[in-house]
Structure 1
Amino acid sequence: MSQTLSSSTKTEGTSMQLETIYYDNKIVKQFSYATLFWGVIGMLAGLWAALSLAFPDVNLGLPATTFGRMRPVHTNAVIFAFVGNAIFAGVYYSMQRLLKVRMTDVLSKIHFWGWQLTILFGAITLWMGYTQGKEYAELEWPLDIAVVILWVVFGANMLIAMLNRRVSHLYVAIWFYVGTWVAVAMLYIVNAMSMPYSFLESYSWYAGVQDALVQWWYGHNAVAFFLTTPFLGLMYYFVPKAANRPVYSYRWSIIHFWALIFLYIWAGPHHLLYTALPEWAQSLGTVFSVMLIAPSWGGMLNGLLTLRGAWDKVRESAILKFFVVALTCYGMATFEGPMLSIKFVNAISHYTDWTVAHVHIGALGWNGFLAFGMLYWLLPRIFNTKLYSNKLANTHFWLGTLGIVLYAIPLYWAAFTQASMWKKFTAEGTLQYQFYETLNVAQNAYVLRSIGGLIYLIGVFLMVYNIYKTVKSGKLIEGEKAEVAPLPKNVKKGKAKGEHWHGWIERRPVQMTVLALIAVGIGGLVEMVPTFLVKSNVPTISSVEPYTPLELHGRNIYIREGCYTCHSQMIRPFRDEEARYGEFSKAGEFIYDFPFQWGSKRTGPDLARIGKKYPDSWHYNHMYDPKMMVSNSIMPKYPWLFTNSIDLGKTGPMIKAMTKLGVPYSEGYHKEANADVEAQAKLIQASLAKDDIEVRTTDEIVALIAYLQRLGTDIKKENVN
């Protein structure tokens, strides 16, 4: 079917010829189905991860089912699969109607099938342990390339539609789509830069402090520009449609958009308060995070006030209920986020379950509920039918709301309990609680969190059934017919007399894209360039040396198993942390850490100074059965480490990659590195033999012990000297 057909029909009283177009609803259907499918998969993975903390035996002793591997699968499936497909479904539906143009069929198909295959291979490789070890950016380099290519396809499809549009200006929803596209492209490419050493393995291009800054510049703004701005665009389209009301304030939307995309990009460093990041960068992140309250709440209020005159419908309409709670959760999360960036609050919240609760208010409430409301509204229309059961949709709403409450409140309680117990000292000046004691008090919270997640997921299953029955009762309008007037040729030129200044931008998609890129690019440049170019930002420590080849193998295993999801390697300058873990961390300690491993949640103790604290046999037994060493541990067993062998064929490529990244190994060392692997492994083998433990020098557990025993020892040598 051709995209555009001439029509001889003329508008009444005019000579303007209408054009007949056919909107592509098939691509909307496909992305909608994918949203539901991956939503179930991602939430099942999340439920499994939650259960593995509440009931550690759920891990089953298998590599793929441990928390460390399941959590990245969960986060990537929810962010890029569930939320991503929801974004694309909403964008492809709304843009065609806002611009009066059909999307490019070939690009749409490439985008859809390419995205699903990338998600599938991403989940498989993460379960296999192939990860870059950075939160929300775990996918390895071939998949990163695929994501970038598909993102370009998506952007090209949008740009072609905007250039071929049949309306004079770009509606506010499209501004947010454009801002999302340019920001995510910039963030993803910069953060994903890496040095491959095998087909599915690589090292981050950045190390230590620089890597932490780039990662959380990306990580925070992945939340900003993948979980927030595109959903604000969807909100500006679907909430007025569902309420049959115009947007409350067009002027607010202008301020909301430009202020939000400019301010958001600066806020990443608030994830790194009290760390080894330079103080000026931390302060910058705090200031801009607090400023974000204004545009964020402006957008929330603009959405809620759009419902003025339609509140009577909210009582009956499940769709509007979902939208109201979604906007409320957005407001809660965007108030809480800036509060968490204030240092004295962050000192309590960071590394506790508070962050987990905060994130899920946004993910379950804002993203989940807005996506559910959108699909309930959208799918019956493209199938030319009515929703099968509004009663089931309302039941889904109440189950989802209860699930969110049961998920978040116990974690807030656990977080306050953890933080207060961590900081508690006895009258004699010693720590009152061991770390495992502070974790045990959270166990009931983890059980309730799992119940909340289960209830939320049951609601999703109800939705799947409701949607199934809905589409069965109708028939897809694959090419939805619309007759529209062509866009006059001179409408895109100049600024019309009496026109608002923003009208000029709204009529020029290329210029708007460039301006959006400038707005989001400024903050990144200001924060990162000084950190990379000014040497004093990362002072060197003479005793810090590169990892040995065996330690490098062990570090790769540590990252593969997702140990960073439970353990931090960053001691903050607090009395309780120094008493529990040792001297606070310095920026110069991490110059050879590709990638950094500072972590964002302590389900286990910090490991920055674990080296030489325990004998080799302790680490061996701890990995074999954690309860042997800590009776109340919720850490899984890792039996495969005792049978798997390190791949000595990768030693050379690993050393060569590190050398290219600036690690000062001697010239040609990659050819001799395996000899050093064998020599260091024999020392550990001999140490274990003293405790009647037999190992092979190539066992993965030997390499992991080597890495763990190295952590924090360089700074100890500096103190001795």
Structure 2
Amino acid sequence: MTGRILFFVSLSVVAGTSMQERAGAQEKKTPTFGQIFNNAEPRLLQRLPTISGWADDSHYLETKRKEGDDRPRLYSVDLKTGEEKPYHDLSEFRDLVGKEIDLSLPASANAAWTDLIFQKGGDLYYLNTRTKEFKRLTESTEEEKNPTVAPDGGAVAYTRGNDLYSMDLATGKETRHTFDGSTLISSGWASWVYMEEILGRAGRYRAFWWSPDSRKILFFRFDDTKVPEFPLYNSSGQHGFLEKERYPKPGDPNPSVRVGVVVAGDPRPPIWAPFDQTADQYFGTPFWTPDGKRVLLQWMNRAQDTIKLCDFNPATGTSKEIYVEHQTSWVDWFKSVDFAGSSGDFILKSDQDGWAHLYLHSASGALKKRLSEGEWQVDKVEAVDTVRRVVYFTGKKESSTRTDLYRVGLDGRELKRLTFGAYTHAVTVSPGGSYFVTRYGNLVTPTRAGVYDADGGLVKDLGESRTKAFDDYSLAATELVRVATPDGYALPMTITLPPHLEPGRRYPVLLEVYGGPGSATVSERWGGLSPQWWAQEGLIQVAVDHRGSGHFGKKGEALMHRALGKWEMNDYIEAVKWLRAKPYVDSTKICITGGSYGGYVTALALTYGADYFTHGIASYSVTDWKLYDSHYVERFMDSPAENPDGYHFGSVMTHARNYKGLLRIVHGMMDDNVHMQNSIQLVDTLENLGKHFELMLYPGARHGWGGPKATHLRNETYRFYYEQLLGKAFPEDLFRDLRPRRGRGGEE
């Protein structure tokens, strides 16, 4: 496939465009509000096919609405013939299950989608699509949570009342595996800090895992007895009420965790992994070996500088360490352990040498081969082809601001880039590694898509998102630049300037940040049309990443150890210095915005960095690291007792006396993640100092929200941009009926 030739215009050229060039540019049309936000005609962008995965190694899955369909459906597309067949089309079972079951929302299914579990009113229902059997499974006063079908479709596991259960789907026989569930003890249902920081919110508190052979269930048992309670106040009704959660803050006792295995359908007690229950420790996501006989358990110490993989045998109850990694800063959990065939060999991603790379280990844990190396980062393994003996993975070898797909042999040889061009690629690899779908674009190229074979050859062009009308319009260009720091870092920055800069005019700057360790935001990808509106209105839009963001490997990230806030602000200030040196930048209107960690950075920018940042909107922000959860904070900061100076410097309140400009503080009152306590303590400090600021609270809202409150937040944010930065009245009529796109707190 032939790619487009891309022209990147330097900022100096944009700022000093000739009269002849301006006349040519002005011949093009300016996109309207409706075209930018509502895709009004003539449309500038069109939808690409929605590819949602693979049915098998040669059939990709596409969601589309064909003629005669009453709604979008999932189709399996044969790459060789192009034939499209409905996939998981359950409409034929409508009469069987009745109106009470929403067929589009199965709570769980086996891999073949033949055995399905649905939830209704807290109870479970079972549909077998082969035999067309439909039946109710449970009828209890308590809700069955996280029903998960065994790989072979023969059973389902779930939690009820914080105990673990399984049920044989053929007989309906239910087995209760644990008996001590309570408000403090839970088996298979994660304690809050595990859900948020270790297992992930996507798991919806699930803390149990079927073995590949469908015989056994491994689970975590949590004891929150010593974990402090935090009260969340809900103002609803006449009297309001408190919701209490067990939430450990830095230095607090963590939940005590045991790892157990039960046999599905067998009421005998669990086999417990042999770890010291009194130790201050963490356990990460476990990984069953492909034969279902053993489990690789992740163990980490409380200091989070050592991680171990332990080979646990449920049949004997024995465990042995097979891999140990220690770093002077911190270690991260393994997101995956990828097995390389029947030998038991496995692949780990580690940043132990300062850059994230892949390592092949034997079943006993011995290092067999390093598969990648260099001053660049591997993202993740996408597939392992045990026949061809190769690994497919994504990484940033070409540039830290782009993502590509690569292939390397299990012998560490013949590393090959499979994607192409100066694009950022989002790939989905087929299960056997024979094909991949990529959606790709860059700062000036709207997203395109295609299917490619294992050697990177084009199989099927899936089209491009830009329409024929796109080139008829004059659009502001986004450019990638590098900002040099005095100590040798070249910080990546994207910048979108207003089109047709007026000589002598200075423009306000909007800088959006996140800023957490290893959380890069600058990427060479198409950013959509919404930046065009703000460019037209006269905003300079900027994103920049600091030295600890991941662009400079673990070496850069590790500088943040015991010093959160220090290097972020150092580098963001360097970026502002670079901007203020430009003749078109208004130094009196440098606005920074962000949420969560980005809210922390924003609040710190208006206090510690108040000589550089003039405006900010800090949403659901951490303001003092002593107020956030133990696992996240201690990974980077150690405990308050071990690092009092680091906690003192990292607190926004420490620098509040320097505050000037205008900060808007935004928080959801029921935020169970970053407690509103953070914002309240900052408010208290600023009030006592006699400082002017703004406060926006969202009753009942958690860590991000949707619905009318999301629309309100979006519009009030835009009102802030207009009134404080652009010096214009907010065009409320334009934005009133514009629905927020999906995102936390109505973020665009």
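I have 33, 18, 12 for semi-axes √(5λ) of the Cα gyration tensor in Å, for residues 128-271 alone, calculated from one of the structures 1, 2. Which structure is it?
Comparing all candidates, it corresponds to 1.
By the measure volume of the Cα convex hull per residue in Å³, for residues 32-407 alone, tell me the structure among 1, 2 with the highest figure.
Comparing 1, 2, the top value of volume of the Cα convex hull per residue in Å³, for residues 32-407 alone belongs to 2.
Looking just at distance in nm of label points 7 Å out along Cα→Cβ at positions 368 and 552, which of the labels 1, 2 belongs to the structure with the highest value?
Ranking 1, 2 on distance in nm of label points 7 Å out along Cα→Cβ at positions 368 and 552, first place is 1.
With FRET efficiency 1/(1 + (r/R0)^6) of positions 360 and 624 (r between Cβ atoms, R0 = 41 Å, to 0.05) derived from the coordinates and found to be 0.80, which of 1, 2 does the value describe?
Among 1, 2, the structure yielding 0.80 for FRET efficiency 1/(1 + (r/R0)^6) of positions 360 and 624 (r between Cβ atoms, R0 = 41 Å, to 0.05) is 1.
helix-only ellipticity at 222 nm (-39500 (n - 2.57) for each DSSP H run of 4 or more, over all residues; to 500) was computed and gave -4000; which structure, 1, 2, did it come from?
Corresponding structure: 2.
Can you spot which of 1, 2 the value 17 was calculated from, given it is relative contact order in percent (Cα under 8 Å, 6 or more apart)?
Going label by label, the one that fits is 1.
Any idea which of 1, 2 comes out highest on mean count of other Cβ atoms within 10 Å over residues 72-79?
1
Which of the displayed structures (1, 2) returns the greatest value of distance in nm of label points 7 Å out along Cα→Cβ at positions 344 and 568 on calculation?
2
Give the label, chosen from 1, 2, of the structure having the highest value of distance in nm of label points 7 Å out along Cα→Cβ at positions 392 and 664.
When distance in nm of label points 7 Å out along Cα→Cβ at positions 392 and 664 is computed for each of 1, 2, structure 1 gives the biggest number.
Laboratory data are not the source of any read-out in this text; all were calculated from the coordinates shown. No experiment lies behind these values; they were computed from the predicted model shown. Cβ atoms are built from the backbone, for glycine too; each structure is taken alone.
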